[in-house]
Structure P
Amino acid sequence: MNILVCVKAVPDFDQIAPSGSLSANGFDPLKMVDEGTELHMNRFDEPAVEEAVLIKEACSETTVDIISMGPEAAQKAIRRAIGMGADNGIHIQSTYEQACDAMQTARAISKIADRKSYDLIFTGVMSEDMMQFQVGPMLAKYLNIPWATAVIRTNLDHEKSLISIAQELEGGEKALLELDLPALVTIQTGINIPRYPSLSNMLRANKNGMEILSADFMAPKDQKYRICGYAPPDKKRDGLIIEGTPREKAEKLIRMLQQKSLLS
């Protein structure tokens, strides 16, 4: 069985963003990430890597490939995934801005996945930076394979060539599905506990090379959408700090609750 896990390398915006509020006319976080910015593996992708490695440990003759699109710094995320137990790495070299375009990313990865004929593709449920939830479903559409999102349990049936999954729905509900392989699932956090990379695997990841490709040959040339700006959520209510001694604050709070008919 061949499994592909898609991971994204993301920056720590708390470290690179300027102080103050975001605004549509303020800073553009995409353009603030340059070639020298340090990136780390998207934390929502770690359970996807772990789930693939668990299948590899349970099923013999399973190979786990890791793929990531982004600048050269994205290779750090690929090596971390190999350190967790994956076998091979594929880096689609692009700008960080290209990697944040869900359509370009899905199209580029689909070119690789279609050529290598994977049985199962895992992605994280979303990325820390864009939170679009789009790359997984778009990738499945390009490959014309069944897919499910927010998966919280998997059970692989090799004989029937299908995967049984439990999908998280709104309101705490769950959907139980069976997908014929090849299939794609986006893995929800909490499905497992991602392991730390082992020293031996990290040494192997640093020693072995990875397949490096250019996004220019795989991603669509025409951009279907563009990001117009960034803004903080609208402030809907003001906070109130009650001053005074503990007794005075308690009395003021009681009066306020009584005035709002929240306390009789």
Structure Q
Amino acid sequence: MAFIDCHFYSDSLGVSASMHVILPQAAQSQIGLASSVYGDKHPTLYLLHGLSDDHTIWMRRTSIERYASELGIAVVMPAVNRSFYADMASGPNYWTFISEELPALARSFFPLAEERELNYAAGLSMGGYGAMKLALTHPDRFAAAASLSGALDISGRAISFPNDFKLIYGDVTKIKGSGDDLFHLADQLSVYQGVKPELYQCCGTEDFLYEDNIRFRDYCRDLKLNLTYEEEPGTHEWGYWDRKIQNVLNWLPLPARS
């Protein structure tokens, strides 16, 4: 794999931005790391960080490079600060950045596939919310999305992060039923006439977000969305996420190699 620490200017944010990118490499003699490449342009996973993290966290706390190398998938890990992947009421337009500008820029910098069936999103906690938001909002762009211990019911989270949510959303009473509400987006996806993305969700049973995850799981099941759900004992911590990101990578609907 190639590892790129990428810094670039973002028009939507009005400031320089950062991402870590790992790209497949067809190495023949590298010791201790299996490698694979699909073709000229790589299947791509947008891997999102949580509220207290940044774009470096997945490389620092997991073996994502080693896991992705075996599958031949590129991984793009952007920084979005404490934005909840939203166009903020009092701050930059992080939703526009993550959903529109970032994929276009990443594809202009690197050989990343544009086809829907070769694009996926995943994340932990706040990033799990962001990944689901991407796929539910843009089912025509993402074949799959995965949430690890996701903050999926944000309309009930304003009390936990009052200062953040005031800056992000302004009037928090308007979250429910909006484009920031995953339950509302799930409703819209249920009547979408195109091919729906596959969804994966996991959460530890001792996680403080467990009840939020159960509510979202049951809601998706009632809507008959294509959701794979897993739970096991666990809390909000990196040992759990390092294990589960391996499950996510193995679950992704990657195309068959020719």
Inset, instruction - Supply the structure label, taken from P, Q, corresponding to Cα extents along the principal axes in Å with the calculated value 70, 42, 40. - result: P
Inset, instruction - Match the computed value 0.4 of distance in nm of label points 7 Å out along Cα→Cβ at positions 150 and 182 to one of the structures P, Q, and report its label. - result: Q
Legend entry - distance in nm of label points 7 Å out along Cα→Cβ at positions 62 and 110 - highest-scoring structure of P, Q: P
Legend entry - Among P, Q, structure where relative contact order in percent (Cα under 8 Å, 6 or more apart) as derived comes to 17: Q
Legend entry - For FRET efficiency 1/(1 + (r/R0)^6) of positions 102 and 158 (r between Cβ atoms, R0 = 35 Å, to 0.05) computed as 0.85, the structure of P, Q it came from: Q
Inset, instruction - Kindly point out which one of P, Q the value 2.3 was derived from, the read-out being distance in nm of label points 7 Å out along Cα→Cβ at positions 38 and 246. - result: Q
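Any read-out appearing in this document is the output of simple, stated calculations on the displayed coordinates, not a laboratory observation. Quick caveat, the model's predicted, so the values are computed rather than measured. Cβ atoms are built from the backbone, for glycine too; each structure is taken alone.
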